[in-house]
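Following are the structures in question.
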Structure 1
Amino acid sequence: MDLGLNGKRAAVAAASMGLGYASAEALAAEGVRVAICGRDKGRIHEAAAKIGPNAIPLVADVSTTAGATAFVEAAQEALGGLDVLVTNGGGPPPGDFASTPLDAYADAVELNLLSVVAMCYAAVPSMQEQGWGRVVAITSIAVRQPIGGLILSNTARTGATGFLRTLAREVAKDGVTVNSVLPGLHATARLIQLYGDTADAARGIPSGTVGDPGDFGQVVAFLCSEQAKHLTGVALQIDGGTYAALL
């Protein structure tokens, strides 16, 4: 299916590996010119080379609001504008209530909430002006079903979901959609760091396996498509059936 994205311009944050990389790769395969960022120059250039000529590597740290804003501005300059924004970022350190100090929350909120807000402030106004835009935020299944031992991520990403849902309603009339994707466990370096083994991580997932980042990227690309123009304000879990609630 032609997603109607050929020639569009996208900024994909934290895309040197994992779900960010998979999202950028899927968009580039649809003919989208993608500006991708990472903190390590070598790794982000290597990722861009793997994606192909539609990828432009940028060195940026989106864990702060200043870095997040700078990335979007650099992407707009490199691409001559912006049609698609995929927000993404690493997770804060694991921990529970007893082991997590109060002052750790500020950094987590900047990393997983305020950076998303900053990227949207930098990208969305120009999308409104041109009458077309797509924002897809990569968050976590934890915004629906908190994950034990990840209290910082659970807290900050839930705040981002509230912001995104509110923004979606405000800009829908301007041809801009705002959605989020809520990954469960996928075969990424982050999963290995947390669980040590994909087989162990797959236990308890109804599908019996962890997710494929490539499949995840295809979902992101669809949410950016012309066909998805009436789909906005959605927080879509991609988790192999792990989320068990009715709503």
Structure 2
Amino acid sequence: MRTPVMAGNWKMFKNVAETNAFFEKFKPLVASTTGREIVICPPFVDLPVAAWAARDSNIDIGGQNCYWENEGAFTGEISPSMLAGAGAKWVIIAHSERRQFFGETDETAHKRIVAALAAGLKPIVCVGELLADREAGNTNSVLDRQFRGGIAGLSSDQFANIVIAYEPVWAIGTGKTATPQIAAEAHAFIRGLARTKFGPQAADALRILYGGSVKPENAKELMAQEEIDGVLVGGASLKPDGFASIVNY
């Protein structure tokens, strides 16, 4: 059985005080939760306080992005080792918003994955299609391109330590959610790509999360799908009670 990963991506929300307040309410709601990994990815400036607030709990902290160099003249960037030093154990790679607004590509995703793994972080690698791709019937070709460009070049050992998040871009922050069946079909296709490249054992062990307007109301139905191994939650992860209900689906 694959252990589910229930991850929250806070995007550009919450300051230090709000982060502390969140954890005060959230920790008791998931204190007895077992059988899944809980991850919260706050903004960079909130990482140390989040890591401190989550200490001695069943909650891990992650970064929302990282650069592929460990240090250097890269103004505004954060290295994987800096994330780890701030208390992060996970990092989101190539979120669709990073691709859309900041020019990230499959090639740079690969560099980030390799650097994150070298620093001991667990990457959550995002893939997914635009609405135009979905409507044109190109979902699988987009997923294939992103897998080949960002993931296929990993070694078997590296691949064994990543998580993939399928996030149909048309369902992120729009209120539209891919039906559980649509999501499961995409997950099955991604797992097939993994099977072809890395073998059946690696594919069976791969955890694939769904991201795209996940809410307390649809989490249970999504998680009932055999191919869905967790969720990457945006807006609904900002409220302690709402995210706890998703985690405890």
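Please treat every number below as a calculation from the coordinates, not as lab data. Everything numeric here is computed off the predicted structure, so don't read it as measured data. Cβ atoms are built from the backbone, for glycine too; each structure is taken alone.
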| Just checking, which of 1, 2 has the largest value of Rg/Rh (Cα atoms, Kirkwood Rh), for residues 108-227 alone? | 1
| request: Tell me which of 1, 2 gives 3.3 when you compute distance in nm of label points 7 Å out along Cα→Cβ at positions 100 and 212. | output: 1
| task | Taking distance in nm of label points 7 Å out along Cα→Cβ at positions 12 and 156 as the quantity of interest, name the structure among 1, 2 where it is greatest. | result | 2
| Given structures 1, 2, which gives the highest value for mean count of other Cβ atoms within 10 Å over residues 28-35? | 1
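Name the one structure among 1, 2 that FRET efficiency 1/(1 + (r/R0)^6) of positions 132 and 164 (r between Cβ atoms, R0 = 25 Å, to 0.05) of 0.65 was derived from.
Details: 1: 0.85; 2: 0.65.
The structure behind it is 2.
Of the structures labelled 1, 2, one was used to calculate mean count of other Cβ atoms within 10 Å over residues 124-131, giving 23.5. Name it.
Values: 1: 15.2; 2: 23.5.
It was calculated from structure 2.
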| Given 20.2 for mean count of other Cβ atoms within 10 Å over residues 4-11, calculated: source structure among 1, 2 | 1
